[in-house]
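Engineer: Before anything else, here is the set of structures, which you'll find just below.
Where a number appears in this text, it was derived from the coordinates with a stated rule and is not lab data. As the structure is a prediction and not an experimental result, all values here were calculated from the model. Cβ atoms are built from the backbone, for glycine too; each structure is taken alone.
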Structure I
């Protein structure tokens, strides 16, 4: 279970977000500038809230009253951006194992061969990211996030830079991740069709405020 009660102020923007999120895929839907990506950055630890709390399972990640802020590197939260953000000087294998190699063996929930098979990227392991298609890069980015063994997976418009053909290729892999890993996922998108396919519930965001969840 992910629970958060957050406020974040910047210039003329104020985010005020409160929710309890269970397992499965929770979609976060709203117009550009409504605060969706800011919310993910706060949950990932890339931004610090003005005040509030974040709890993931039994672990308190943020509590401004208690002056507690767990940094991003210690949250074990996977984050996938719309452009993948792979390291171009590393092979696919090295990209996949980047976070995996930095966590204790006892915390590793997934292995390279299993993730590569799940995402059908085994044949790509020795390539560089510059030799991959857009869809292949996103699958590698998803694999890298999974191999970090996250307790929560945050996806920030992961398909927005792809054309419709590639989106239709990637969506089944996201569904497989949902069904086979059972990780709680927050999925930010502008596309109703992606939410219809993946989401168990949807949180609407408007001008920095979350609306009640809607069961899909």
Structure II
């Protein structure tokens, strides 16, 4: 790097105001807290994510975390949004199929794998792991965004007349969503045996749902 480049970079750094530098430090600290909480969530489960435990792991006072997130629910909301991003990434990596029935099966399988790979996030987002946390409008929008591929394939199938018009899109999504959640919750509750047995029940349930919505397709 030349002396001119070094001087140019130094001048750019000087352009940062105190408020800009303070805001950048604030955002960096928030990210560090969320990353620490996410590590606890994945390694030890939702019950381990407390303000005190996060502060201990970071080596700071609880006051700092409260100043950033107000309370545990504020931190939970950020973790929820991070979970939505993880779910969206999983759906983005789902194998694509031209046949809507197969694509619904593919997306359903992706959702199962998300629940297994990120079980603590799943329990936070959908299992009521934080009793006092209720997703706000921004959080709920994040869930819809994560599910947009499922929304797209269902709405396209409806437009082509492949799904009966007695169901509106929202109803179809709720049927699909609730049924798959039900199997996953039963498994987490210990009611479906080991993971292989639960996965078999999940695939059978998924196949029945898709067959009922798209009766002219083999699943």
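Engineer: To which of I, II does the computed value 1, 7, 15, 19, 20, 17, 11, 7, 2, 0 (P(r) over Cα pairs in 5 Å bins from 0, in percent) belong?
Structural biologist: I
Engineer: Can you spot which of I, II the value 40, 34, 19 was calculated from, given it is Cα extents along the principal axes in Å, for residues 119-206 alone?
Structural biologist: Details: I: 41, 29, 20; II: 40, 34, 19.
Going through each structure in turn, the value belongs to II.
Engineer: OK, next. By the measure distance in nm of label points 7 Å out along Cα→Cβ at positions 31 and 167, tell me the structure among I, II with the highest figure.
Structural biologist: II
Engineer: Given a value of 4.0 for distance in nm of label points 7 Å out along Cα→Cβ at positions 63 and 191, point me to the structure among I, II it was derived from.
Structural biologist: Values: I: 4.0; II: 4.7.
It must be structure I, since only it matches.
Engineer: Looking at structures I, II, which one was relative contact order in percent (Cα under 8 Å, 6 or more apart) calculated from, given that it came out as 19?
Structural biologist: On the way: I: 31; II: 19.
Structure II accounts for this read-out.
Engineer: Please state which of the structures I, II yields -24500 when helix-only ellipticity at 222 nm (-39500 (n - 2.57) for each DSSP H run of 4 or more, over all residues; to 500) is computed from it.
Structural biologist: II
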